[in-house]
Structure I
Amino acid sequence: MKKILIKNGTLVNEGRIWNADILIEDKIISRIDEAGISDSQATVIDATGKYIIPGVIDSQVHFREPGLTQKDDLWHASRSAVSGGTTSFMEMPNTIPKALTQELLEEKYQLGNKNSIANYSFYMGTSNENSDEVFKTNPKNVCGVKIFMGASTGDMLVDRPETLRRVFSKNHPLIPIALHCEDEASIRKNTELFREKYGEDMPMKMHPELRSAEACYLSSSLAVRIAKEYNSRIHILHLTSEKEMSLFEKGNVPLREKRITAEVCIHHLWFSAKDYETKGTYIKWNPAIKQESDRLALFQAMLDDKLDVIATDHAPHTLEEKQNSYFKAPAGAPMVQHSLLAMLEFYHQKKISLEKIIHKMCHAPAEIFRVHNRGYLKPGYFADMVILDMNSNWIVDRSNVNYKCAWSPMEGVNFHSKVEKTIVNGRIAYDNGNWDDTLRGERLTFDRD
C-alpha cells in the first residue's frame, strides 16, 4: 500500500483555514489530524509554510480531442491542468466528430482513459435532431448534457423551441443541462450590419457590441423561463453581462438542491473591453468579454453567490489562427494553467478570501454536478489536492506556458502564487515543473440515484 504523509501544511477547506497533517493511503485521504500524524511507512512531504487545497474541478473545458489536436489534445491539456492545480475536468462535445451519440461519447471516454493525467468527464452533445440519444445518458457516469443556444457550432446549434422544450421537460432530473446562451438571430443581424460597416477587419473593441449583452440576456432569460416552467435542472455557462445578473438570486438553497445554477469564467472576471486595445483577438471569446461595469457586476455576483461556480472555458487555438482579422480569428483561448493562480491574485489584492476561492473552484462544482467523493479535503475522499506556495513572484511568458498551442492571454501577468505540487488520486502528478507521465486520471462518477 502506497502512503504519502503531508506534514505541517495549512489547509483551506469548507470555509476554514487551519494547520494539520494529511495521510494518504493509495488513492484515498485516510486521516487529517491537527495534532500531527506519524507513519514510518509513508513518503513524507514537508509542507511547512505552504497551503493545501482540494484539487480544482473545472466544469467547462475544450481539450480538442478528437479531431482538432493541432490546437490541443488530452495529454497536453491535462498536463497543463495539473500544473495549474486542476485535478478534474469536464470537457465539451464540439470535437470532431461531435459527441452526439452515446457511442461517440464513449469513444471520448476511452481517449480520456488512455491519454489524460487528470480525472475526466465528457458532456453529451445536443442537436435539433438527437434528443432520443440525449435521453440515454447515464446519470452516474456522465457529467451533463450540453446545449448551444447560440454561437457558430454548426449542427450543434439548438434553435428550435420544440427541441429545447423537449429536452428541458424530459431530461433526467439530476443531469445538468449546461447551456451556452446567446441569441442567434441577434448575432446574425449584428454580424450583417458590422460586416457592411467595417468589412472583414472589424475593430476588436466592437466584439461586445456584435455579441451583445442583449443577445446574451435574450437567450439566458429564455433558458431560465423554460427551466422554471418544467422544473428543469440547468447550469448556465460563462455569464458575461450585468443585465443577466437580474435572473439569479443570492445563494439561499444548498447547491445540490438548486435547479438553476450559474457559472462565471476567469477571463470575464479578469479582462474587460478596455483590454481589446492591447490583447486584440487573443481575448476574443464567445460570449464576448464586455465592459468594465459588467466585469465588476460579475465579480460582485460571484461574491454574493448569484454565480455559483468559477470555470475556464479553456478553448485554445493556434497562434496562426488567432492572428487573423476579426471575422477569421476563432473565439477562445487557453486558461486552465492559470485559472487558480488568477483567482489567487485577486486574493493577494484583497478582493476575495481564500475560502471563497476554494468554494467556487473546488466545492461548488463537486456539489452542482454531484461528483462522487471529490472536491474536498475529507477522510474517505479521493486524494486530489494541491500544495501552493503563496509567496512566489513570477511572470507568465511563453517559456513557462505548458499549452500545446504555446501561448497564453495571461502573458505579462505577474503572479504572486505558484502551484508547487498537484496530487491526483494519491499520486504526485506534478512537482515543480515535472510531471509523472505514467499516471492516468480516472473517469469521474456522480451521486445521482
Structure II
Amino acid sequence: MTEHTKYDFRHSSQEQRIEFLKELRGLTDEEAMELKNSFSLSHESGNRLVENYISSIEVPMGIATNFLINGKEYLIPMATEEPSVIAACSHGAKIAKECGGFEAHASESLMIGQIQLVEFENRLKAEEAILSHKKNIIDMANEKSNTLKSMGKGAKDLQLNNEILADDMIVIHLIVDVGDAMGANIINSMCEHVAPHIEKITGGTVVLKILSNLSPLRIATARAEFPSSKIGGEEGVKRFLYAARQAVIDPYRATTHNKGIMNGIDAVLLATMNDWRQAEANAHAYASRSGHYSSLTSYEKLPNGNISGTIKIPISAGTVGGTSRSVPRARIGMKILNLSGAREFEEVLACVGLAQNFAAMRALSGEGIQKGHMALHSKNIAISVGAKGEEIEKVSNMLIESGSITMSQAAKLLEELRRQDENGKK
C-alpha cells in the first residue's frame, strides 16, 4: 500500500491535507499558499460541499449583455474558461435585439421520478394493482413535502413507462411539479417513500427509485428574428441555412452544434451553481429522442429575408435550495439575474443557448470561427508564456497583428518586447 492510499484525508483538516500534498508531491510554499486561499468560499462551506476539500478553483465570471427577453432587459452572469463565449453570446443577443429581442416560454416544472419493479409473478396483475392504487400512491408521495403541497405543487400523476420492453421489469413514472426547485432531492425522497407500498400491492421488488435527469415535460422554448444585413445579406443567409441544415441531418455536426448551445447555458448554470452536468445529459438525451441525434435549434428564412431561429430544450434549473443559495458568488449571480422564479430562469437559459448558437453559426458560415476565437484567446497564450501586467495586452496585440497566434510566436514576441524595453532603459 502506497503512502497516499494510507493517508486519512477524511478526518484531516484542510491545512493538514495541503501539507500532506505539499510533502508528497513537492509543492512549493507559494503553491501551498495558493491552495489555502479559498477566495470567497469559507472553509466550512467547502468541507460541506465536497469530500476531502483542499481549496476552490476560480472560473472567470463575466456578464453577457444586450439581452431583451419578453420585453425585459437582462444582465446575465456567465462563468467559463473559454474567451469567446461571453463575447459571442452578447453579440448574438445584440443582433436579435434589432428585431425586438427574444420571445421565450417555459412549461410547468414537471419532473419524473422512476421506480423500477422486478420479481413480480404476473405483469398484468402488477400493473393493474399499481394503476388501481394510483391516487393512494400520489397522496403518499405528497406526504414528503408540505411546502410543495401548500403551493399546489407536488406529485401530480403516475404512469407506467411503456417504452420499457423488458418482460421482467416494470418502470413506474411519478410525475412531480417541483415549482422553483431543480427537484432531485424531493423526488428521490418521494420515490423511496412509496416504494414499500408498491412492493406490498404487487408482490414484486423495487430496485431503483430515483429522479430521471431527462425532463421532456419541462421544456423551454425561445425564438428570435435576426436581420439578414447582419448575416451577410442574401448570400450570407443562404450559407447560414446550409450550415443549420447539416446540424439537423448529421450527428457529427449536431454534436458540435449542440455543444456550442451548452457553452452558453452551462456558463450561466455554473455562475449560479446549478447542476450543469444534469443539463448536459438532459439536452443530449432529448436531442436523440427520435432515435437520430439532431440539432436543438431550427432556423428558417422569413418572407422579409431575415432568419427566424428557435430553440426547444429541456431545462430543469432551480432558484431555491441547493448551492446557488449557499455559495456567496452564486447568490450574487442570482441577484444580478433578477428572476421571479425557475420558469423565468429557464426562459433566460433557452435564450442564452439560442444567442450562443446563432453567433457561432454566423461565424462558421461566414469567415470561420478561428479568427475571432483565436484573437480572444491571444491573451491566454500571452499569459501562458510568462507575460505579466502590461506585457499581456502588448503581446496579445502583437500576436493578432502577426496573424500567427501560437505559443512559439508568443514566446518570441515576449522576448523581443522585453529586449526592446531593456534597451530603452539603457
- Item | At a computed -16000 (helix-only ellipticity at 222 nm (-39500 (n - 2.57) for each DSSP H run of 4 or more, over all residues; to 500)), which of I, II | II
- Message: Looking just at relative contact order in percent (Cα under 8 Å, 6 or more apart), which of the labels I, II belongs to the structure with the highest value?
- Response: I
- Query: Hey, mean count of other Cβ atoms within 10 Å over residues 252-259 derived from one of I, II reads 17.4; which structure?
  - Reply: II
- Message: Among I, II, considering only FRET efficiency 1/(1 + (r/R0)^6) of positions 92 and 412 (r between Cβ atoms, R0 = 25 Å, to 0.05), which has the greatest calculated value?
- Response: I
- Query: Which of I, II yields 1.00 for FRET efficiency 1/(1 + (r/R0)^6) of positions 284 and 396 (r between Cβ atoms, R0 = 41 Å, to 0.05), as computed?
  - Reply: I
- Item | Ranking I, II by Kirkwood radius over Cα pairs in Å, for residues 68-163 alone, the structure that comes out highest | II
- Taking percent of Cα pairs over 31 Å apart for each of I, II, the highest value is that of structure II
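Throughout, read-outs are computed from the coordinates displayed, never taken from laboratory work. The shown structure was predicted, so the numbers you read here are calculated from the model rather than taken from an experiment. Cβ atoms are built from the backbone, for glycine too; each structure is taken alone.
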